[in-house]
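These are the structures, in structure tokens.
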Structure P
Amino acid sequence: MLLGRFLLGVAEAGFTPAVYYLFSKWFIRAYRPLVLVIYSALLGVSSVLGPTLAGFLVEGGDNLDIASFPGWRFLLLILGIFALIAAIPARLFIVESPAEAPWLTSLEKDRYQAILDADAERANVPSVSSWQVIRDWRPWVMGIGFFSMFYATYTITVWAPTIVFGFQQQFDTHFTTLQASLIAGIPMLFGVLCAFAAALLAGRTGRSAPLAAAAALIGAAGCVSTTFATGPFSTIASLSMVALAGQVGANLFIPIVTRVFAGSGAYAAIALVNSMGAFAGFVSPTVTGWLADLTSNQNSGFYVMSIVLVIGAGITVFTEQRAREVERSRIR
């Protein structure tokens, strides 16, 4: 069981960086922010529907009443079958570049590749090795910025339901479980919608970093305003500002990486940055929960998160400046 979970984690760890890398091979820089938002929005939908579906499968497996095969095993079996089925179209249709796409004609491949090549030539990003990426300070700094955005996302994902259920004691409200679940989902829905709008704007301007930095600062303000909220509406509004930082900031940060690194170096850089962001999934809920237990309230966790987001905004601006310097040096 432990070996199986370890191998599953290894497979999952490389999935998102591979997707980001494929996006860089299929879409020009102006379209990447929007594509990343669509991908992340679907991940958000799965995080909402997944637990519900899992609950049904576990209950269904228990109702089958098969000896030595409880509901959680039935859940893993069905998920494994789904993964195997999904692997078939993935193998047939996911290719590394348009030149390898069997559904395109030779003329379409040439035109598509010419557009991508022209965009890459304008960017003038040289390919570097994975080892060069690891020794480079830039992806590590980018990873810290990405970590700060995901810090907000994971905090909202984990703690929003707890905060909403606490409204009854704090504000004397009465919600059913379904109502509380729907209310807890409002901040993430708002964040996803803002991410779509920001991605469209970033696609027009060609610069995603200013929007990502602004989103982080808005999230920091939302963290502070959450501690002064006097009712459910103001609390949800403040949490929505924090969710905006996570959704907009995280999705607009990766395009900066592809402006600095290309080829196998881009995959390595994205993997490194994404791994540091994923680490926030452990740090954020743990630190927030620890501070809540230590101080007997949740305000301290939001103050810490506001500081993290301000640092993330600063790193985003700093990284953008470095990216522009690199681009100007290549033009010379």
Structure Q
Amino acid sequence: MLRNIHQDSLLNAFFLSILATAGLFYVNLGGSFLSAFVDGLSIERDAAGFIVSANKYGAAFGGLLAAIFIKKLIWRKSAYTLLFILISIDIISSQIPNANLLILIRFLHGTIGGFLVGIGLSVIARTSFPDRVFGMLMVVQYSFGSIGIFTVPRLVDAFGYSAVFFVLITFSIMTLLILPLIPDPKEKEETVSSSGVLSLHSKALLGICLMSLFLFQASNMGVADFAFELGKDIDLTNNEISNLLTIANIISISGGAFAYLIATRFGRTLPLLFGFTIASLFTYLLNFSENITIYFVANSVTGITWGFVIPYLLA
């Protein structure tokens, strides 16, 4: 069964995108994840923000660990182990009503998830066309994120804040079922010098790229986490916010699709400059979100640019 799927096929790109999404799926739920804690635990926005941030700081730490240990691991066996741990932590999290304790356990969850994302990205990097697979990754994240943003507020209303964790568990189980179908990546030729050390110029470019990725992700995630709360401030109901952001998220899928279709036809610098400029402009427009049209359009366009820029930075 494993041999029937070609490494560079569209189906494998989809499966790899699922794998690389599993550890950070809560990010794709947007502000509905944070809003669930505000409403379900009756805590302040800053406390809920700490819980969500702990997840993301843990993911950054987990990604760093993955970069260090990835070559020493068997990727498929490691992914199985990490997914089972993620499911266990989500089950435990669903039974904890204390915000301070949740901060600690979500940091642990983020660390495990970040490590899993690192494994997924390392497999993607060994495909023939990583730019395209990263574009598919954005399409997958926004597609499932749209489903999550639409359903999570309604599930929280019906079952309480713990519903968000069972959404994450469902995605992890789906990833476990897909994992056996992903073919092992073919080894690619080394692109570094015979000594195995990158040149000073390459290190400088890598550093700039990583810093750009960090800053771009930080700015977008920070805004996205409070998108729901911003909607509440202009007197929208949870369902109205959910509907608007779901549509915005569906529109945002086009960003990843553009990256998949364009690939490196225009290089990487021009698409990145274009994406950064548009993202900055429409992030600024969120300051005028008391106008519902601006709120909707700004969320849609920043989502499009997010999905468009990230594949180029990752590749």
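Overview of values
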read-out	value
Label whose coordinates, when Cα extents along the principal axes in Å is calculated, return 60, 41, 37 (choices P, Q)	Q
Structure from which 1.6 was derived, distance in nm of label points 7 Å out along Cα→Cβ at positions 147 and 163, options P, Q	Q
Origin of the derived value 12.1 (Kirkwood radius over Cα pairs in Å, for residues 259-298 alone; candidates P, Q)	P
Winner on distance in nm of label points 7 Å out along Cα→Cβ at positions 131 and 203 once structures P, Q are ranked, highest first	P
With helix-only ellipticity at 222 nm (-39500 (n - 2.57) for each DSSP H run of 4 or more, over all residues; to 500) derived as -26000, matching label from P, Q	Q
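Taken together, the values in this text are just the output of simple stated rules run on the coordinates, not laboratory data. Remember, it's a predicted structure, so these values are computed and weren't measured experimentally. Cβ atoms are built from the backbone, for glycine too; each structure is taken alone.
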